[in-house]
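Visitor: Structures for review follow.
Just so you know, all these numbers are worked out from the coordinates, no wet-lab data involved. Being a predicted model, the structure only gives us computed values, none of them experimental. Cβ atoms are built from the backbone, for glycine too; each structure is taken alone.
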Structure 1
């Protein structure tokens, strides 16, 4: 039976098409329980599953999860290795259920920085879910917003150098077309867990007019009801996009 929050979402009908999530608080969750940090990351896998299932139930079309940032490469080698192992485990363990639910997975970011075994896991989950029609899931791995914009500027400069693009033709659409999210609508809603009020170098271009929902819940404790509450919060907003009144 659908939850009361989900029923309210469906009555409103104004469901955000694209929801992005900064999954924060794994380390604090583990520390509060006297556990090593990697146990917090592992527990966070349950929250990923809950969020995906909740997104499908709510009718969200695109879900983007910030899984591993470029800055995360600077963490202790042991923790980085644990995170890579967790990504491999996720790809292996969740593939059948993702396929059953009609979730199509895309892994976006500097994938070339991943080790060979993790890249193979990424390819497996991407290829194994291709064609899913219920939800597009973007896992942002080895991703940073500033790095993405630098990469975009470099790609545009190369096209100008090669004579395939005139400088005066560089506009918002041209730049957006070089991003990892090319062809996708910008997020309507960004959820950040753990109560931190910052976007941590995440989707700097794409979040220009995104509604923000900050929850104090640590990521391992986040479930579909928390997702539904964020969507209800979004439905109470008036999105103006810089105008006086919403269209």
Structure 2
């Protein structure tokens, strides 16, 4: 796959989700979910544990197949142009995904090969990504020896190897201490500013959201509200607004 794949529709959002539903048997996990992530934006998918965030990520990345609704990544229909759509995404799931027995360089090299990047191109891109996530000095360390925050930064770097236009992060700061959480958030926000990578950040933590962030409030599989965090909060805190919308659910 080319690292310089054309971007056919620069006017389309980085991610468009329209009328998406998904069920597990009789349980409807997602109900008519619709929202968009503008290009170059940080959008927060906010919801309590069990709201459907991970299910939605699984549908967007085709781990689950949903025939209800439309999903487009950078103008590419996920159902009709799945290869093109998925090539525009970089994904960091909540569960850790590094091979702990390999060095960071080996992890990145293996993942680059999965994207069809090899040889000199892979080596150059791996060095670029290591610099982006601040792990140049850790390339020969085994992944098991990295701290939790370093492992998360490594996973973000791995997701960036093929130069995606959209970065999807599912509870990427979960389980990290305060300092590591702040570092991961600063890294992602910096990538948006420097690289123009659009981001959908799934979280249940209100303190990870800034007033100007776009927020999609997901509750029991439904989008209850969306817009700028400051607008959704109004004269309340975002936490208070969330509790009012969800009937006091935590």
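Visitor: Work out which structure the value 2.7 belongs to, where distance in nm of label points 7 Å out along Cα→Cβ at positions 179 and 235 was derived from one of 1, 2.
Guide: 1
Visitor: Thinking of 1, 2, which structure, once helix-only ellipticity at 222 nm (-39500 (n - 2.57) for each DSSP H run of 4 or more, over all residues; to 500) is computed, gives back -10000?
Guide: 2
Visitor: Check the numbers for distance in nm of label points 7 Å out along Cα→Cβ at positions 99 and 163 across 1, 2 and tell me which is largest.
Guide: 1
Visitor: When relative contact order in percent (Cα under 8 Å, 6 or more apart) is compared over structures 1, 2, which one is greatest?
Guide: 1
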